[in-house]
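Input: structures, listed below.
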Structure P
Amino acid sequence: MLNSIIAFLSYLSASILLLTVFVIIYVKFTPYKDFELIALNNSAIAITLSGAILGFTFPLVASIYYTQSIIEMSVWAAITGIVQLGIFLALRRYAKKIEEGHIASSVMVATFSVAIGLLNAVCISH
């Protein structure tokens, strides 16, 4: 039982740390100040950031389930983070509209972030 609790706490701590690092990198990667704009009630930024967080978290969950170590999970997290940054880069043309609060653009970017994240997650199982 103690080993299970230690494993749980280890994976939970590592996954929270990896998620935190991803968010820090992602908000530095975007051309706008995510948290400042969210504080000003910019829903478009919140939607886009939420999509990226979910797009990162789904593969992270899969990596916890399918991998055999925290190191292997961390490698998949790094790959997933790069994929999420790539999605934003590929859809960067929407960035100005998102910064201006256009919901349609943010939904498009968030949808691709989640969709690719789900595909990434299922691919980890193979």
Structure Q
Amino acid sequence: MQPAALRLRKRSNVLELDYEDGRTFSLPAEFLRVYSPSAEVRGHGPGQEVLQTGKRLVRLEQLEPIGHYGVKLHFDDGHNTGIYTWDYLLELGEGQTQLWQDYLDRLEAAGAPREPKDGPVQVVNIMPLK
């Protein structure tokens, strides 16, 4: 089912989808990135999925319409493969709570971080600037 409206909210880093029947979904960039439909993430068959780690700070930069059936998402980590079909986006929206918990559980089981390797950057002013 094609959404009636699709909005990229760069400030909040979410993709918003509105449907004719009144349903709305707000999908964060990290969620979309770790559930990318690309072969790099899903593999080429069952059991070949690759757990995505260190994606907490990933940003969604651009949407690229693909025909009448979906959209390609461009992330700031360079990932832009895989087509998010309208059906897949609806599936992600409807299953967001459970899918997110499954992802967190898989990260924990693997002892893998959501943070990027370098972790979040924190600036500390040790000496006042003159």
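Bear in mind these aren't lab numbers, they're just calculated from the coordinates by the rules spelled out. If you're wondering where the values come from, they're calculated on a predicted model, not measured in any experiment. Cβ atoms are built from the backbone, for glycine too; each structure is taken alone.
Computing helix-only ellipticity at 222 nm (-39500 (n - 2.57) for each DSSP H run of 4 or more, over all residues; to 500) gives -28500 for which of P, Q? Before the final figure, lay out each step's value.
Details: P: -28500; Q: -7000.
Considering all the candidates, the number was obtained from P.
Where does the value 28, 20, 14 come from, among P, Q, when semi-axes √(5λ) of the Cα gyration tensor in Å is the thing being computed? Walk me through the intermediate numbers first.
Values: P: 29, 15, 11; Q: 28, 20, 14.
Structure Q accounts for this read-out.
Looking just at relative contact order in percent (Cα under 8 Å, 6 or more apart), which of the labels P, Q belongs to the structure with the highest value? Kindly include the intermediate steps, with their values, before the conclusion.
Details: P: 35; Q: 20.
When relative contact order in percent (Cα under 8 Å, 6 or more apart) is calculated for P, Q, structure P comes out on top.
Given that FRET efficiency 1/(1 + (r/R0)^6) of positions 7 and 103 (r between Cβ atoms, R0 = 30 Å, to 0.05), derived from a single structure, equals 0.80, which label among P, Q identifies that structure?
Values: P: 0.15; Q: 0.80.
Working through the options, I get structure Q.
With mean projected area of the Cα convex hull in nm², for residues 39-78 alone derived from the coordinates and found to be 3.7, which of P, Q does the value describe? Walk me through the intermediate numbers first.
Values: P: 3.2; Q: 3.7.
The read-out comes from structure Q.
When you work out FRET efficiency 1/(1 + (r/R0)^6) of positions 47 and 71 (r between Cβ atoms, R0 = 30 Å, to 0.05) for each of the structures P, Q, which one comes out largest?
Working: P: 0.35; Q: 0.65.
By FRET efficiency 1/(1 + (r/R0)^6) of positions 47 and 71 (r between Cβ atoms, R0 = 30 Å, to 0.05), the leading structure of P, Q is Q.
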